[in-house]
1. semi-axes √(5λ) of the Cα gyration tensor in Å computed as 31, 23, 18: which structure among 1, 2?
2. Using mean count of other Cβ atoms within 10 Å over residues 99-106 for the comparison, can you identify which of 1, 2 gives the largest number?
3. Using FRET efficiency 1/(1 + (r/R0)^6) of positions 259 and 307 (r between Cβ atoms, R0 = 30 Å, to 0.05) for the comparison, can you identify which of 1, 2 gives the largest number?
4. Could you figure out which one of 1, 2 the value -16000 for helix-only ellipticity at 222 nm (-39500 (n - 2.57) for each DSSP H run of 4 or more, over all residues; to 500) was computed from?
5. Which one of 1, 2 has distance in nm of label points 7 Å out along Cα→Cβ at positions 67 and 235, as calculated from the coordinates, equal to 5.0?
Structure 1
Amino acid sequence: MSSATPRTLITGGAGFLGSHLCERFLAEGHHVICMDNLITGSANNIAHLMGHERFEFVKLDVTTFIYVQGELDYVLHFASPASPIDYLKLPIQTLKVGALGTHKALGLAKEKNARLLLASTSEVYGDPLTHPQKESYWGNVNPVGMRGVYDEAKRFAEAMTMAYHRYHEVETRIVRIFNTYGPRMRLDDGRALPTFMKQALMGDPITVFGDGSQTRSFCYVDDLVEGIYRLLLSDEPEPVNVGNPDEISILDFAKEIIELTDSSSEIVFKPLPKDDPQVRQPDISRAKEVLGWTPSYDRAEGLRKTLSYFEEQIAKRETAEA
């Protein structure tokens, strides 16, 4: 450790996950440098941190360069569009932040002798042929499909991270994040949970793709942040799945949201997007063994905490449009 107050850089720090990480590291006594170009992140997510004496915000595109003055202990590389709506709209930026952004972040970690944690994703498994997904599974990804811009960006980022670990002996950690939800998700994020919540609260039809039999496993954001924090401080350089193995079909999930919101919304079915994964469930054996981590929030509790945030956001939007 270079100083009494550890200094931590979080790229993508104004995003949904990044902003929760900024809060956690401030709570742990770190000096936090939040870096974001705000193409999918929002200054609103970190507005409450702006006056904090150990927090600074740098607006920067990490694909061009990353420079931080002084010593640095940790780099958490979370910069990337992460929802299908974003990475289909920003395909080249998504590839660049996975490739060039990761390269710049690793170069900085090497220069500063800092430990780097890469935010990877369950999307490296693609539309998996094994279930649940273990870290040893290499995946089933279509590199030239629409989703390939995100999947392959993260697969490349993992390969680059391991290359820096092996060749330059940079201390690295890789977290494979499964579907995470909670306050600060965007209403128009395009992912199942915010879309269903918004539609249910507004009384609009809830759109389910395909027949809704495809599954997802949803992890509450506080659980994910705890897993990431433990992984960063662990001695595990290999990828670790962090997610909640409680699997549910998308159709049943839509029904859960309708019940939670006491909504009159009806479910309508639309064609399934190409390469949409049919199943998604983390095998968290490694996280249990190496990090002593298991999720502590069940879905009902997490959804209740998330619902109040979405109600506030919709009320704000309706006030602004009035």
Structure 2
Amino acid sequence: MKKLLIILVVTVAIGLSSWQIVQSQDVAGPVDESEIIVARYEWNGTHEISLATLNAEIAALPEYKQRDYRSKAAKLLFLEDLINQKLMLLAAAEKGFDQSAEFQKKADDYKSQLMVERLTEIEIDEKVVITEEGLRQYYEENKGTYVDEEKVRATCVTVFDKELAEKTLTEIQAGKDILDAAKELSEKGLLTGPGSNPGDPGDTGLFARDVSARAQAFVDVVFEMEVGEMTEEVFEQEVEEDTYYMIFRKEEHEPERQQTFEEVKSRLEYPLKRQMKRNRILEWLEVLTAEGKLKTYPELLPPPVMPEEEEDPENEKSGQ
């Protein structure tokens, strides 16, 4: 007959006194933690949890979780959860869940999964070794993946008001710097689109040819300009139902550049490992297929069941 914990407070008290004993005995010499009982409960017999068991349960957690259970108070909370878990397992066993066919099948399925996972670790994970030579070879075979795109940067004044844009262009052509014009319009909250960043008014930042399909006309013009060249008239860019009026000067042009091995080395390991695992899996499956003397008989598979053809309403009316 089942019996619950005598009193949880007693368990907590036992735990506190036991850890205090451990701390005091550590000075005198090693302590056998398996002899220190931190919890005792009754359920069809007497069950005990030792300090060794408690510490082992905590040590089995991921390292980042272990850090949460370093203090005595945290260990007591963990002990309470551990006791509750064990009591629930005993209650489930008492109801015969561990004997049910459904439970046994799930247990067998999980056992099979663990076995396959462990075998895969041995045959795949542990046999895939990344070397410097392998990384360099992968880099050479995939150089096209590691290329910096051609990019440009411009100083840009973008507004919705055409008259304001034309007035601003006139001022710039009369001697005002485009950067000063961008700052003044930004302070008034009149900038929009490219170059409207209030933290750096006018600066578009570096961008590639595919930065915006909606503003492709603007992008194409900037790429074709010479560094230092500025628009001679207000440029109009249609974006859906809006029209942007733009004045811009090209500031930088970075050509396409092949990234070096050293630059991308840290990013090569993951795709290389994935490729090597895939190749190793195929090799391993070939070995298993050969050892298993696999034979298949596709001709014995039944033909697919075809859906019944719907009757033609016109045929039904005509009696055909």
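Rule-based calculations on the coordinates, nothing more; no lab input. As the structure is a computational prediction, the values presented were derived from the model and not from experiment. Cβ atoms are built from the backbone, for glycine too; each structure is taken alone.
1. Label of the originating structure: 1.
2. When mean count of other Cβ atoms within 10 Å over residues 99-106 is computed for each of 1, 2, structure 1 gives the biggest number.
3. Going through 1, 2 one by one, FRET efficiency 1/(1 + (r/R0)^6) of positions 259 and 307 (r between Cβ atoms, R0 = 30 Å, to 0.05) peaks for structure 1.
4. Among 1, 2, the structure yielding -16000 for helix-only ellipticity at 222 nm (-39500 (n - 2.57) for each DSSP H run of 4 or more, over all residues; to 500) is 2.
5. Only one of 1, 2 returns 5.0 for distance in nm of label points 7 Å out along Cα→Cβ at positions 67 and 235, namely 2.
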